[in-house]
Structure I
Amino acid sequence: MTLALALYQPDIAQNAGTLARAAACLDVTLHIIEPAGFPVGDAGFRRAGMDYLDRAAITRHDSFTAFENWRAVERRRLILCTTRGAVAYTAFAFAPDDVLLLGRESAGVPEEVHAAADARIAIPLMEGARSLNVALAGAMILGEALRQTGGFPPYHPHPQA
């Protein structure tokens, strides 16, 4: 079992497409918890994901309840990435089967999702800064989780490097 990235009712197609591309490149499954604020086939989603979307493992869940049912069967820990996190992501000990959950760009996640999380982590920001773009935040946290768990794919230098 490998790390997974989950998006709670994403609002912005381009951010979801960017994270789908990252998931494809890093061999991570992307879970989209509906309803999304755009059709998953949206042009912005496809443009940001480029030709990587065909390689991306994307699982859609009709609701948070459906996602939680899947997670219970899989016995996976839910790590909520939130500005209200209790610990910095760089100080958190990730496990190889964690699910990293990112909230909506416009509203984060509701209290029921906070309550369901096994841990809440945050990216340290300068005082007065509210948050980073969700795609950037997801990539940062996913990179640290992959580094800690040895989950990066093998390195293959680009032929023109």
Structure II
Amino acid sequence: MFHAQTYKGTREENYTLVIEQLKALISDETNVVANLANASALLNYFLHDINWVGFYIAEGNELVLGPFQGLPACVRIPFGKGVCGTAAAERRTIRVADIHTFPGHITCDAASQSEIVIPMMKDSRVIGVLDIDSPIKNRFDEIDEQHLQRFVETLVHYLNM
């Protein structure tokens, strides 16, 4: 059972706590959809100043919308298109301070101003991405990037994909 919590430590301590909460939520569950749904809900509760958080799952050479929190979103994104598709194609985290400066950005929510996308890697292949949008420019920094990558690595460890 998950208990709502106020995160009162440093950002690093809070990220460590949320990763421990993730493990507790998903370590005994094998259903991928349930685990991704809980992971997106946990991040939505934990992160401030965001307007969308969720997952896209790799299917062939495109990403297909998975569990998320936020407004309805684009359903399919080809590898190499937009921030999500570029992160998947290049197999690297992409942090965009101002989405209006990213060539080929795909707008799903007009309120979004910044974005971070972390590829989900398993056995040297991209199985999906974690996508987080914010209505604030330059919302995500190196601390977010480092700890969200740890969050994704932890999540992937428990996913049966």
Structure III
Amino acid sequence: MGVSGTGKTTLATGLAERFGWVFQEGDDLHPPANVAKMSSGQPLTDDDRWPWLDRVAVWIKDQLANGRSGVITCSALRRVYRDRLRRSGVVFVLLHGSREQITDRLAARRGHYMPLSLLNSQLATLELPGADEQAVIVPLGGTPEQELDAALDGLRQAGITVPD
């Protein structure tokens, strides 16, 4: 989880590979209207987000119902969004850094519909996970491998068995 440009897809694919789990790009579950809206530089509203979050929740529910573990990317910026996704066994991993770090990553990213101009609205929407939420916070600033290692360490500390 995290704002656009933090490296969710890179980290999630690394986690999925490490655990041998299925990976789902959450952005692929956005309705076309959401993609068009973001592409034009307009931030999503809660009304825009609910159908998308419901699709993400269904994916999570299906994985759990079929006895499969998985990794899915999703901004999950607000607690109420995470509440919509939360299930027993779900752990959120937040990639979190400074506006400057994220701006640099967004500026270097190619081929994504999310413009840099929406970063401020996403940062304004972000609610850090509370102490009562099952969440690991990974600070930005390292290489993708270092951030993966930090996520794995956080998951270990959260009681998740991490394969060697």
Of the structures labelled I, II, III, which one yields 23 when relative contact order in percent (Cα under 8 Å, 6 or more apart) is computed from its coordinates? II
Comparing Kirkwood radius over Cα pairs in Å, for residues 41-136 alone across structures I, II, III, which is largest? I
Candidates I, II, III; Cα extents along the principal axes in Å computed = 42, 34, 30; producing structure is III
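FYI, it's all coordinate maths here, none of it is from the lab. Here the structure is a predicted model, which means the values were calculated and not measured.
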